[in-house]
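Asker: Below, each structure is written out as structure tokens.
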Structure 1
């Protein structure tokens, strides 16, 4: 009888596994693969596809398209993927203005959206949706870490600056939320701006003793180089987005010593992260960035849900995603009530290791941080 029960249990488990893979799952990845923000999207894609390759799951198909960092292109691609490609899940968008153009419409059509990066406050609060999961953070989080740590870094009077789009607005709100000093200057730049002579002059005249910037991609490269050449010399602090792996190589020594808020770093000591960093270097010949780490975690979250439920059973698949039953490169990982992570936030410093620049953790800014907009979500 015991043998019969064991056999029956085994057959039941096999049946459940087979049911979970009843049909191949199709993912549409829309990300930035050309133009000034291409390195961010390339790292997102490469981290995601590394996890897919490692899993070797024949029931997962990924369609990848370049949004060119243009909202109208992103919308066209999403429509094509939903209507023609018949994708089950969308992912990959780097920029918050593109996410706001795509995510609400996609989730309204019953599609799942797993964010590898962009996580604007509007989607964490009043615009939350059961089919929207941010695997990365909520936009304010890494800026909150920088703000919480700024006083410890000796910044009592801060000049703060970001581009004028949803993530930029969230960034300055996040920094101010936990910053204990005085904000003596607050500036929004144009998205994509590359000349910062006027802003640097404002910093020089502001009386600040430190500067917080959120300038992702080529914007950050341009500013940091111009700032170093200006001789202003005030310490810089920012989020990891502005000082990720490929960007700091382009900044060169001008980035050395800059502090940045992060939820991931290549030197985090958990087994999953060590495997990820080593595997990424072997596969692509470079160190991973935060964007690559988010792509990798997103794919592994998706794969874990696929092992438990069929995406055609939306309720079961949503519950499987919510469990977050995978080994995150960030260590402990769980979703909060709005499907955004609850996670530790760190501060890193840009350092040189041999011929390359990278980041190393210098402190923990916040533990088990969710997000500030949970009370606005009626999900």
Structure 2
């Protein structure tokens, strides 16, 4: 089967999906009492991963055609990925859906669905009305924020392709970025700053900062490095899922070497300090406290030992923490001794196994 014969089949399948989305949106519009549930179900449907049967229809596996192995994002291909591309190629199929979303604009999940289905369309079409462009741009940022938080709460990366598009194809491409208003550009950069580490894009910090435009209130918050660190510090304070918090703390190394204002540097230090002590208001676990200490020592090596000495002194003021601290210290020492002993035994064993040279 050739590409020419599979293309109509794929297009027909995506057209049928669009019609189903349109029907569910129409049902939500006609049923105020069931509106929230219907939109929530629709959001779950478009975020589903494409199964093998649908993948065979959408993507051709024949020669001279795109196969799932040809795209790095196709390891987890979701329906919103293929529909977002489809609405660029066939904008007439997306127009009825956009009209219905406009009528459901005030509903909770409307911006979620818009950001997933039309995040590429917004930067590829030409919208003449400024108020429409501003509304769509604001909905994109708001919806993307909400779906990224869904990933954080569940510790998944289902919406990573949306983040990668906004980061690599929009924020690093001035031609696309300049299509949205300046305020929306600023909000988009702040959004990407908060989730960059979560989606394992910390290695793009330098490119991200170099493309960051100058905003009107830059003299109040400093340069691009200052606002990205400020956003990350605020994000850390909001995280309640321990594996996600540990992921953030262990990947803060990408901030090393950034030139920050004193106020920004102090803000980040204060944020990390809040995770280094047991008890309120954070109540961090032991593994979080150690990860926060590691991040502090890496980002702010000056004053490392005085910080630990002061921390130890304050720990001594709370006798009820002594038993657990002593026990963890003993266990750590035993583990270190056992690891050293095993390493010595294995090294001796390898030496004995080596054949002697004659």
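Asker: Computing Kirkwood radius over Cα pairs in Å for each of 1, 2, which one ends up highest?
Answerer: Going through 1, 2 one by one, Kirkwood radius over Cα pairs in Å is largest in 2.
Asker: When FRET efficiency 1/(1 + (r/R0)^6) of positions 106 and 194 (r between Cβ atoms, R0 = 30 Å, to 0.05) is computed for each of 1, 2, which one produces 0.40? It would help to have the intermediate numbers written out before the result.
Answerer: Working: 1: 0.40; 2: 0.75.
Clearly, the read-out refers to 1.
Asker: Same structure, new question: For which of 1, 2 does relative contact order in percent (Cα under 8 Å, 6 or more apart), calculated from the coordinates, equal 10? Please report the intermediate quantities before stating the final value.
Answerer: Numbers: 1: 19; 2: 10.
Computed on structure 2.
Asker: So if we calculate distance in nm of label points 7 Å out along Cα→Cβ at positions 186 and 282 for every structure here (1, 2), which label has the highest result?
Answerer: On the way: 1: 4.9; 2: 2.9.
Comparing 1, 2, the top value of distance in nm of label points 7 Å out along Cα→Cβ at positions 186 and 282 belongs to 1.
Asker: Compare distance in nm of label points 7 Å out along Cα→Cβ at positions 26 and 298 across structures 1, 2 and report the one with the greatest value. List each step's numbers first, then the result.
Answerer: On the way: 1: 1.9; 2: 5.4.
Ranking 1, 2 on distance in nm of label points 7 Å out along Cα→Cβ at positions 26 and 298, first place is 2.
Asker: Which structure, out of 1, 2, was helix-only ellipticity at 222 nm (-39500 (n - 2.57) for each DSSP H run of 4 or more, over all residues; to 500) calculated from, if the result is -13000?
Answerer: Values: 1: -13000; 2: -21000.
Here the read-out was taken from 1.
We did not get these values from a lab; they are worked out from the coordinates using the rules stated. Quick caveat, the model's predicted, so the values are computed rather than measured. Cβ atoms are built from the backbone, for glycine too; each structure is taken alone.
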